[in-house]
1. Consider the structures 1, 2: one of them gives -11000 for helix-only ellipticity at 222 nm (-39500 (n - 2.57) for each DSSP H run of 4 or more, over all residues; to 500) as calculated from the coordinates. Say which.
2. Could you figure out which one of 1, 2 the value 16.3 for Kirkwood radius over Cα pairs in Å, for residues 199-342 alone was computed from?
3. Assuming 25.0 is Kirkwood radius over Cα pairs in Å as calculated from a single structure, say which of 1, 2 it is.
4. Taking volume of the Cα convex hull per residue in Å³, for residues 271-318 alone for each of 1, 2, which is largest?
5. Determine which structure produced the value -0.80, -1.16, -1.26 for log10 I(q)/I(0) by the Debye sum over Cα atoms at q = 0.12, 0.19, 0.20 Å⁻¹, for residues 247-430 alone, calculated from the coordinates; the candidates are 1, 2.
6. Between 1, 2, which one scores greatest on mean count of other Cβ atoms within 10 Å over residues 55-62?
7. Supply the structure label, taken from 1, 2, corresponding to relative contact order in percent (Cα under 8 Å, 6 or more apart) with the calculated value 11.
8. Can you spot which of 1, 2 the value 1, 6, 13, 17, 19, 17, 13, 8, 5, 2, 1, 0 was calculated from, given it is P(r) over Cα pairs in 5 Å bins from 0, in percent, for residues 47-302 alone?
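Each value in this text was obtained by applying a stated rule to the coordinates, not by laboratory testing. Since the structure is predicted, the reported quantities are computational estimates derived from the model, not experimental observations. Cβ atoms are built from the backbone, for glycine too; each structure is taken alone.
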Structure 1
Amino acid sequence: MLRILTSVLAASTALALAAPALADTLVDNVDGVTIDGDGKVLRFTGLVFDDDGKVTQVLGRRDERPPVDFRLDGRGRVMIPGMIDAHVHVMDIGFAALTLDLSGTTSLDDALATIKAFADENPGRPWILGRGWNQEKWGLGRFPTAAELDAVVADRPVWLERADNHANWGNTLAITTAGVTAKTPDPAGGVIIRDASGKPAGVFVDNAISLIAKIVPPPRAEDRDLAFFRAQEVLLTKGVTAVADMGTEMADWGTYRRAGDAGRLRIRIMAYAESFDTLELIAGPGPTGWLYDDRLRMGGIKIYLDGALGSRGASLKAPYADEAGVKGLAFLTPAQLRNLMSRAAMDNFQTAVHAIGDAANADVLAAVEELSESYTGDRRWRIEHAQIIDPADIARVGQHGIIASMQPLHQTSDRTMAEARLGPDRLGGAYAWCSIVAAGGRLAFGSDAPVEPADPFAGLAAAISRTDADGQPFGGWLPQETVSREQALAGFTSDAAFAGFAEGRFGRLIPGERADFLLVDRDPLLASPDDIRGTQVHEVWIGGVKVSGE
């Protein structure tokens, strides 16, 4: 599929293995900000960590500096904890960096020109693979077609993932090679978009994606290693030091283990398996221990309950405002959802349920209420996305230790589409961060990268302003749902760690936790949203070792 640059990986391995042994170190003269053990903002001017890469002291301006082996001058820069992205798809980030990227296209013609140029530049690729298209962003008013793809690439199969990962677009050769015809039925939980004669028109939604995906040549191990190398580069450049990897496959886990064994695993990964088969093969009877100095753990499972708003697959209580009679796709019955969540809970695995529409969220909340009677203790039931919740159901999010794992950039990207899909009278529970916090729920913030950029500073700005990079809409979209700067910072650090059972290990700059920190050029608790988006990451440290920067 992809030719690996072995020299790149060899060089990265050599650098990792050549990292000097640690000793007690003081990074002084910093403008430090963290969330402390009580959930409050703590400011400091010096940080001491030991030879295990763990914080031992957090020093104020007047505190006496202890004797240390190494003393580094922070030059007055802002020090904050390493950012944690509570919902990403790590390997997809890497493969997106190695394949066709349509995320910047602004029209169908622009996308087609980009596809043609990529195909012309890569004549040896047997398939043209890529992602990031969005017909809403193009203002197309419909899905694109196979015939439109055929006009630019007809000699090789083309298979392109929509921006939200819930629909794919293929050309005629891809469809015929897979043997999909007008007689092929829609699979459960999926839709084949068809033309007037009933033939596949080119777009496959949710579970229908597998009809074509099953024949796409899988990447080799060396391709995966390169993709993971690129993914880590993307994340570290933005100051992301830890992630929750949603939908980890067996091959992904093998990639992470190879990187860990070779000293190339730089970020921290809280992995959630994509299936029970994978979960049982990797973890067995319960969550794994933390591997590679708290860099890797398999602790739960990702469960899909519905699709996405953009492809009208999110499961709604009432029909879509812009497509009569359509309520989305429910992938599981309430009984099936409870059975899967119960199966995980019996072995103390955490469940992370993808739920976007208000009907799907209501189903998860009802399941948690019922299962909490049998499975007591600290379960931290996660709802991934929780984008549209019936206002009548929001109070339930504050019960039973539920964590709403949400992505602030989805609100800025989706707001006009959400208005069209729902209509103005059903937006009361849309991306309702403040209401969830007020109800007693806990937020963990992320990006859903590569669906959105893995940029926590853009996410922080969106969370506190409800505006996009252009400052639109003026005053914010449903501005009553903004959160405070402190809550936003916690959502990308301490609360994101808590959401993955990682508190006490990383996420805060306090004694006993890992010295994962950034040196940046501005204070996110004082800067304007526009300034926060422009944050420059000067240095990235993980476990007391500088892994990126000057």
Structure 2
Amino acid sequence: MKKILLLGDEAIAQGFIDAGGSAINSYPGTPSTQITEYVINSKQAKELGVRANWCANEKTALEASLGVAYAGKRAMTCMKHVGLNVCGDPFMNAAIIGTKGVLIVVADDPSMFSSQDEQDSRFYGHWAMIPMLEPSNQQEAYDMVHYGFELSEQLGTPVLYRIPTRLAHSRAGVELKPVRKQNELTEPADAKSFVLLPANAKRLYRDLIDKQPKFTEASEKSGYNKYIDGPKKNLGIITTGIAYNYLMENFPDGKCPYPVVKVTQYPLPYDMINKLYDECGEILVLEDGQPFVEELIKGFLGKGKKVRGRLDETIRRDGELNAEKVAKALGMKSESSFVVPDVVTNRPPALCQGCPHVDSYTALNEVMAKHKGGKVFGDIGCYTLGFNMGAINTTVCMGASITMAKGASEVGIFPSVAVIGDGTFGHSGLTGLMDCVNEKANVVVMILDNDITAMTGGQPSSAHNKIRRICEGLGVEPEHIRDIVPLPKNHDENVRIIEEEVNYNGVSVIIPHRTCIVELKKHLKK
């Protein structure tokens, strides 16, 4: 079989194409972005008629995949961990309606390399009571896409597919499988299953509960979960996903002396864990993320033997797992420890030279300096780095800038300014602006329009070329929708316009528009 070098993200994408995937609908979010990018740019995918779309947000993306599933085809939706919060509604209900042929790929970000938190998506999957897959390497990442679709169709459930940053962005050789034909169009076997009226929902929820033993049986028998024996029974180790690799890096000969349960499929393989518990003196849980398994088995076992891991900070509860942390937990000296040389200094992220946001913030800062009680509410995007310019006071989650500015203005903060990018505005800013209009809030909303979703690599912005029309449609007075060009030569004019709108008692929208400098360079090279 053909073998190629792939990132973990790319292995998932190639697996989707080869497994007969029909449509992938996603919203870009590091570290998941390269999955959909790979499919979009794949010549093979185009030849097979695979649809690949960037959607307005994670909710619309997953709902589109549910539509694909309704038609009997295989679909995938990809996002980062905090994006799963955005699509929580369709995610939970997808489990109840018994969706078949849908993989929900969520890239978690331990250590918060590019995120606001370290939330672990496995808690969501457990809450929804659906099977989960968590590959330990790139080959499993590829193979598990094929297996995940088969599992979803066999058991009548969506499958949550979790990867951490390190697996998503590291490379290895992957052996490919034969390409599977796409499913034919079909009607749902249960015509009522997609209609969650209370009478149907109660029956379907009961069905989901009744399926749980089958989900557990699949975990025990699939072959992806393994019990690996070892001669030293004083300690038993449970690893999840990539944590198995971190364990084995400390044993270059490939022989861990302790019994190990390798978990890459959920629900947990309780028979294997019981065997480990009965045979070993104490248990060490290794997982890259929050103490999900550790919490579950403490409640499950509860028989007196010690269970160590992140909860008791045998391994620090925050941060990415690695081989050195595992070695320390085992009382060993790590073979892979690495000391950063003194000559290497931290390089904090900064807005690019020539970034239009710099000029927007420079003008805004001059205005806000005259209004000492004012606050600027920021959002998620490149422009979050305006914090380093002293330009924003908050960043909480996608779309929060507008709604936080509204709330602050209503209790006396003046001026109350929101700063949001064009991509984020299309993702989750529209409803907040509608609230402002409905409540006649005294806010200024700056929508920094650089033509693309820049933070995640230049994907198209869903609000591109229609921001003014959207704002008018939401009810903002046309005379208080102001366009400016953020350039040094326009600084004085931009300051004047911002000042005018700050002093208007109502909803104002200012749209600084200039193409992202990185995107502009790409076009100039072509």
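1. On the way: 1: -9000; 2: -11000.
So the calculation was done on 2.
2. Values: 1: 17.7; 2: 16.3.
The structure behind it is 2.
3. On the way: 1: 24.1; 2: 25.0.
Corresponding structure: 2.
4. Values: 1: 108; 2: 71.
Between 1, 2, the highest calculated value is found for 1.
5. Numbers: 1: -0.62, -1.21, -1.28; 2: -0.80, -1.16, -1.26.
Attributed to the structure labelled 2.
6. Numbers: 1: 15.2; 2: 23.4.
The structure with the largest value is 2.
7. Numbers: 1: 17; 2: 11.
Answer by label: 2.
8. On the way: 1: 1, 5, 11, 14, 14, 13, 12, 9, 7, 5, 3, 3, 2, 1, 0, 0; 2: 1, 6, 13, 17, 19, 17, 13, 8, 5, 2, 1, 0.
Only one of 1, 2 returns 1, 6, 13, 17, 19, 17, 13, 8, 5, 2, 1, 0 for P(r) over Cα pairs in 5 Å bins from 0, in percent, for residues 47-302 alone, namely 2.
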